[in-house]
Structure 1
Amino acid sequence: MRQFALLALSVIAVTLLTHSPLTARTPLDKQESENKKPRVVILATGGTIAGAATSSTQASYKPGVLSIEQILKTVPEIEKIAQLKGIQVSNIASQNMEEGIWLELWRTIDNLFTHDLCDGVVITHGTDIMEESAYFLNLTVRHSRPVVITGAMRASTSLSPDGPFNLFNAVALAASPNAQNRGVMVVMNDYILSADDVTKTNTVNTDAFECPNFGPLGYMRGGTPLFFRESRQTHTASSIFNLKGLTSLPKTDIVYAYAFSSDIAINALIDASTDGVVIAGVGHGNYNKAIAAAMERGSSKGVAFIRSSRILGGGVDLSAEDYDSRWPVSFNKSPQKARILLMLSLTLTKDPKEIQKFFMEY
C-alpha cells in the first residue's frame with residue numbers, strides 16, 4: 001500500500017503540474033481567475049456509483065466496475081460548472097475500505113489544497129462506509145476548501161440510476177463559494193449532510209442518508225446549494241488532529257451490546273492488543289456485568305474504552321447511568337464514528353479526561 005501511495009502521489013504531481021487544466025496558478029492566473037470556472041478534482045474510490053449489472057432491472061450488481069472517466073461521460077453537464085480532473089484512487093466496494101486508502105485520500109487532498117491545485121474536491125464512494133470516510137476526513141483535512149462525498153444506491157446500468165445527479169450536485173457544491181468552511185459534506189438524494197452526523201438509514205432506497213440528531217445542512221436545487229444550518233462541531237481547518245508523518249493509525253474496535261451479552265468478543269480484542277474499544281451499548285450506552293468486568297481487565301492493560309449506543313439518535317452524554325469518568329461517553333457520535341474519533345484521539349493521548357474533551361468538541 002505504501003508503494004501504491006507513493007506512485008499515486010507521483011502521478012498526481014506530474015499530471016497536475018504539467019498538462020492538467022489544474023496547473024498551479026501564477027500571479028497572472030490569479031488575476032484572471034474571475035473569468036475561469038472553479039477547479040474541482042474528483043477522487044474515485046469505486047462503490048455502487050461505479051457498479052454495473054447485466055440488465056437495467058437487475059437488483060444485484062458488481063460494484064467498482066467503471067472508471068472515473070466512464071462515470072464522467074454519464075454527466076456531461078458538469079463540465080459547464082467546473083474545470084474537472086478525475087483521479088482513480090481505488091475501485092472497490094466500500095466494505096473493503098482499508099486504512100491505507102484513507103491515508104492516501106488524506107495525503108492527496110492535503111497536497112491538492114496546500115499547493116493550490118484545485119478549489120474543491122469531490123470523492124465518489126460506496127455508500128456502506130461513506131459516513132465513516134467522511135468523518136475521518138472531516139477530522140483530518142486541515143483546510144477550509146470544500147470536500148464533498150457522494151455515491152449511489154443504484155448501479156450505473158440501472159433503469160433510473162441516481163449516481164449521475166448525485167455527482168452533478170456534488171461537483172456543483174464543491175465549486176460553490178458558499179461551501180467554504182463547512183467541513184466535509186455528503187451529498188445524496190439532493191440533501192447536503194454534515195460528516196459529523198450523517199448515517200445510512202436504509203439498505204436499498206435512494207433516500208438512504210440522514211442526519212438523525214441535527215438534520216441536513218441544506219439541499220441542492222438547480223446546481224445551487226441552499227443552506228439552513230451549519231455544523232458547530234470542530235472540524236477540518238480547526239482540527240487538532242495532524243496525520244503528517246503517520247503511516248498507520250491506532251487499532252480500535254467496536255463491541256455490540258445485547259441481551260445477556262457474552263464477554264468473548266471483548267476479551268478476544270483485549271488479548272489481541274487492541275488500543276481502544278467502543279461499546280455500542282443498549283439504551284443510554286449501557287452494558288451488562290460481563291462486559292463491565294472485561295472493561296476493568298482491559299483498562300489494566302492500557303486499553304481505552306468509549307461508551308456509545310446502538311440507538312440511532314440521542315447519543316450518550318454525561319448523565320449516563322453509572323457514569324464513570326474512566327469511560328468517556330460519545331455524545332451524538334454513532335459507534336462507528338466514535339471508533340474513528342477514539343482512533344485519532346489516541347494519536348495524541350491516552351488520558352480518558354482529555355479524550356472526553358475531544359468527544360465534547362468534535
Structure 2
Amino acid sequence: MKYRLTTALIALAAAGAVQAQENVLRIYNWSDYIAEDTLEKFTAATGIEVTYDVYDSNEVLEAKMLAGSSGYDLVVPTSDFLQRQIAAGVYMPLDKSKLPNLANMDEALMAGAAAYDPGNTYSVIYMWGTTGIGYNVAAVTERLGEDYEVDSWALVFDPEITAKLADCGVSMLDAPTEMIPAAMNYLGLDPNSTNKADLEAGAALLESVRPNIRYFNSSQYISDLANGDTCVAVGWSGDVFQAQARALEAENGVEIAYVIPKEGALQWFDMMAIPADAPNPDAAHAFINFVMDAQITADITNYVWYANANAASMPLVDPEITSDPGIFPTEAAKGGLWASTVYDARTDRTITRLWTRVKTGQ
C-alpha cells in the first residue's frame with residue numbers, strides 16, 4: 001500500500017510539473033520593444049506566466065534558431081531573416097483558427113510581409129518601421145550650422161561631415177545587412193545588390209567614416225541619445241523616438257529628431273513566429289492573438305513609438321504618433337523605401353567578412 005501511495009504521489013507530482021510547465025510562455029524579443037504592462041495583462045487574462053528574454057540583433061536570434069532546441073515558444077525575427085529561417089524549417093505553420101484577431105490586421109501591410117512568408121503562413125507582423133537617422137538637434141546645429149538641413153545619409157556617410165560630429169559622438173547599428181546596403185544606396189547603387197563589387201563599395205564607404213564612429217551597437221544608442229552622450233545615430237525609427245521620449249521625460253534639454261533620408265531607407269517588418277520545437281505552442285498562439293487585440297497593439301505602439309500593422313488599433317493610437325512622418329511615412333517617403341533581400345550563403349560570408357573589416361579596420 002505504501003509503495004502504491006508513493007507511486008501515485010510521484011505520478012501526481014509529475015502531472016503537476018507538466019501542467020506548470022504548460023502554463024509558462026517563453027518569449028525571445030528585441031530589447032525595449034513592449035509596453036510595461038503587456039505581459040502582466042496577458043497573464044491576468046490567460047493565467048499563463050511569461051518568461052521574457054531580449055536580444056539586440058537578428059544574428060543573435062538566428063544563431064539560436066538554427067541551433068535548435070532554444071526552449072522558446074515565441075520569437076520575433078525581422079522579415080528577411082524570417083524568410084531564410086522558414087526555408088530551414090525553423091518555424092511551425094500558424095493555426096489561424098486560434099487567431100481570430102487576425103481580422104484586425106491591415107491587409108496591405110500583411111501582403112507586404114507575405115513577400116517573405118507567402119500566405120502569412122508562419123508569422124504575423126508585430127511592429128514595423130524604417131532604419132534612418134536619429135540626431136541631437138542642438139549638437140548637430142552647433143557643428144554644422146543653422147542652414148544645414150538634416151535630410152541625407154551624408155550626415156553619417158560623408159567623412160568631412162562625420163569628422164565635424166565625431167566629438168559629440170556618432171554611432172551605427174551593429175547590423176551589416178542594414179548598414180552595408182544603406183551605404184550602397186547612398187552611392188547610387190541598388191541596396192539589394194549581391195554583386196561583390198557593390199558590397200565592397202558599400203563597405204569601403206563605411207571604412208572611410210570609421211575613424212569618426214564612436215561605436216557599432218544596436219541598443220546602446222537609445223540611452224546615449226537621450227542623455228546627450230552621443231549626437232547622431234543610425235537607428236531604428238521607434239528606438240529613436242524612445243530616446244526622444246526619455247529626454248523629454250528627463251527634462252534634460254536634449255531635443256532628439258528622426259529623419260528618413262531623402263535617398264531612401266530600409267522598411268522592415270518584425271514578425272511573431274513560433275519555433276517548430278516550441279514547448280508550448282498553444283500559449284504562443286494565445287499571446288499572438290492577445291497582441292493583435294486593438295487596444296493591446298495600441299498600448300504597445302503608444303509606449304515604444306513603433307508603427308503597427310493593426311488597422312483596428314489606429315483610432316486608439318496617440319495622434320502625435322500617427323501624424324509623425326518618421327513613424328508612419330508620407331506617401332512620398334514610402335516611394336523611397338526598399339525591402340531587405342535574403343542573401344545566399346556565399347553573400348552572407350562576404351558580408352560577414354566585410355563587416356569584420358569595417359569594425360576592426362583589418
Structure 3
Amino acid sequence: MASARDIQLDTLRAVAVMMVLYAHFLAAGDTYFGHLGVRLFFVLSGFLITRLLLEARDAAQFATGPALRSFYARRIIRIFPPYFAMLAVVWLTGLEQSRSTLAWHALYLSNFWYARHNDWTPWVLGHSWSLSIEEQFYLAWPLIILLAPRRRIEAITIGVICFSLAYRLYWPIAANPALARDLLPPASMDALACGALLAVRRSRGADMPRWMQLGWPALAAAFVLVDWSDPGPAVSAWAWLHWMLREVLPLVPLVAIVAACSNGLGGRLGGLAELPPLLFLGRISYGVYLYHPILLAYAVKAQPWLPLNVSQQGPGRFLVAGAATLIAASLSWVFFEKPLNSLKRYFPYVARPGARAASEVRRFGAAPALDLQRTEARR
C-alpha cells in the first residue's frame with residue numbers, strides 16, 4: 001500500500017496541472033499560474049528522482065551500473081511511449097505545420113528550438129520545452145547522485161542552485177528579454193535542484209532549514225504582491241527585477257509544500273489532499289499536460305460545429321478542451337500508460353532477493369528493495 005507521502009504528492013501533481021489548464025484554457029489575460037505550475041512540477045521531479053536514487057544507493061544490494069541502467073529504462077518506459085505517440089499524431093495530421101520541427105522535439109531539444117528562434121512557433125508543441133528540460137535533467141542528474149562522493153552531493157546541489165540564480169543576473173546586463181532566459185536549462189535548474197536538496201537533506205535525517213520553515217509564508221506573500229504589480233516597460237529596471245522575483249520568490253514556498261505533503265498532511269487538509277478525484281487527476285497529469293495543446297488545436301478547428309466559444313480563452317474553451325483532455329488522458333492512462341508501467345518490474349534499481357530471501361519476504365513482509373520498486377512505480 002502506498003504511503004501518505006506518495007498519495008499526497010499525486011495531489012500536488014493535480015494542482016500543478018490544473019494551474020497549467022487554467023492558464024491555457026480559462027485565464028482572460030496574461031497569468032503566471034501556468035509557469036508556476038510547471039515550476040511545481042520541477043520541484044516535485046527533483047525531489048522524487050533524487051529520493052529514489054539515494055534510496056537505491058543506500059540499499060545493501062546497490063550496484064552503480066545496474067541502478068543507472070534501470071533508472072534510464074524506467075524513464076523510457078514511463079515517458080517515451082505517450083510522448084512519441086503525441087508526436088506521431090502531430091506528424092500524421094500536420095497539425096499547425098509542425099512537421100518541419102519534429103526532429104527537435106523528438107530529440108528533446110524543444111527548449112533550444114524555441115530559444116534559438118525566440119518565437120513560440122509551432123505553438124501546439126510549445127509545452128514540450130518543459131518536457132525537454134526534464135529529460136535533460138534525467139540524463140545528467142543520476143550520474144551525479146550515483147557517482148559523486150556521498151558527502152559532496154549536498155554541496156553540489158547547492159552549487160547548482162547558486163549557478164541557476166546567477167544565470168538570471170546575466171539577462172539584465174544583456175538587456176535582452178529573449179525566450180532563452182526562461183527556456184535554457186540553467187533557468188529551471190534552481191527549481192529541480194531545490195527539490196533535490198530537500199531529498200538530500202531528508203536522506204541524512206534533516207529537513208528544511210529553520211529559516212525556510214519560518215520564512216516561507218512571508219516569501220509567498222511577497223510573491224503575490226510582486227505578481228499583482230505592474231511590471232512596467234519590458235526593458236526597465238523594475239521589469240527585470242519583477243521577472244527575477246517572480247522566478248525566485250516561489251521556490252521556498254514550493255519546497256515547503258512538497259515537504260509537507262511528502263510527510264503526509266493530517267486533519268481536514270490531509271483529507272482534502274487525498275480526495276479520489278484529485279488523486280486520479282494526479283496520476284494522469286502527465287497525459288493531461290502532454291495532450292492538452294493538441295486537443296485545444298482540434299477544438300479550435302472544430303469551432304464552426306461547436307455551440308461554445310473555444311477560439312478564445314474562457315469558460316467555453318475550458319469546458320470543451322478541458323473535457324476532451326481529461327477523457328484522452330484517462331484513456332491513455334488506463335489502456336496505454338498503466339499497462340506499459342508494469343514492465344518496470346523487470347528493471348529493479350537494486351538486485352531482488354534470492355529464493356531464500358524471497359521466502360523470508362513472503363513470511364515477514366516486503367524487503368526494503370521491493371518497497372523501493374513499489375514506491376517508484378507511482379512515478
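Nothing in this text is a laboratory measurement; each read-out follows from the coordinates by a stated rule. Note that the structure is predicted; figures quoted are calculated from it, not measured.
Could you tell me which structure in 1, 2, 3 was used to calculate P(r) over Cα pairs in 10 Å bins from 0, in percent, for residues 61-228 alone as 8, 28, 29, 22, 11, 1? Provide the component values of the computation, followed by the final result.
Numbers: 1: 10, 43, 40, 7, 0; 2: 8, 28, 29, 22, 11, 1; 3: 9, 27, 32, 24, 8, 0.
Derived from the structure labelled 2.
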Work out relative contact order in percent (Cα under 8 Å, 6 or more apart) for each of structures 1, 2, 3, then name the structure with the largest result. 3
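Among the shown structures 1, 2, 3, from which was the value 173 of volume of the Cα convex hull per residue in Å³, for residues 141-284 alone calculated? Present the calculation step by step, with values, prior to reporting the outcome.
Numbers: 1: 173; 2: 143; 3: 160.
It must be structure 1, since only it matches.
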To which of 1, 2, 3 does the computed value -13500 (helix-only ellipticity at 222 nm (-39500 (n - 2.57) for each DSSP H run of 4 or more, over all residues; to 500)) belong? 2
